[in-house]
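All of the numbers you see were taken from the coordinates with simple rules; none came from a lab. What you are looking at is a predicted structure, and each value in this text was computed from that prediction instead of being measured. Cβ atoms are built from the backbone, for glycine too; each structure is taken alone.
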Structure I
Amino acid sequence: MEHITSEKLMQDMRVVVADAEDLLKATAGQTGERIEKIRTKAEESLRTARNRLQIAGKAAQETATEAISNVDEQVHKNPWTAIGIAAGVGLVLGILLGRR
């Protein structure tokens, strides 16, 4: 089973919004009471989805900024620990890449 991340969900949601916008454009010439009700409802749903995507994007950006700030703070508080971890990661990557 594929691991679904929040970024993947956001990307999928953007595709759905874009597809829905294309569908609305393609049916712009259609008339009738039922079509107008469906278009109105779809446009409202799109507005809601766009707003939620913007909010989620801002929240993700704030979370990433906060995480970067926390890492930066920890590195400044414990520089030798950070150097040790970086060296360990470099060693493991070197071993893994050296096997190829």
Structure II
Amino acid sequence: MIEVTDEAIQKIIQLQEEKQFDYIRIGVTGGGCAGFEYVFTDNTDIYPDDLVLNYGKWSFLINQESQPYIEGMTLDYVYEGLNQLFKFINPKEKNVCGCGVSVTF
């Protein structure tokens, strides 16, 4: 469903050791100036319609509504100047807002 780079895996492992979570919810939600924003949160609630992608020490939770939008996406962890962040690289994006927070599909 999604690809996760080695850099993102290393950062998730580091965060998981610090925060002690088992699940990361990823997906999209309505919002922002372009229409959708990505979701990336540590989460302990699993819902019946969640897709669970197991990565050993943690699992991604993806709700049913988000699945079509993020299928084929790559999750990366990048250094951009002084900033460090998880970056969603998604070939389904049609447009990104000027601030880079929200996207259109």
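Which one of I, II has FRET efficiency 1/(1 + (r/R0)^6) of positions 36 and 84 (r between Cβ atoms, R0 = 41 Å, to 0.05), as calculated from the coordinates, equal to 0.05? Of the structures listed, the value fits I. Between structures I, II, the greatest calculated value of Kirkwood radius over Cα pairs in Å is seen in I.
When Rg/Rh (Cα atoms, Kirkwood Rh), for residues 12-51 alone is calculated for each of structures I, II, structure II gives the greatest result.
Computing helix-only ellipticity at 222 nm (-39500 (n - 2.57) for each DSSP H run of 4 or more, over all residues; to 500) across structures I, II gives -5000 for structure II.
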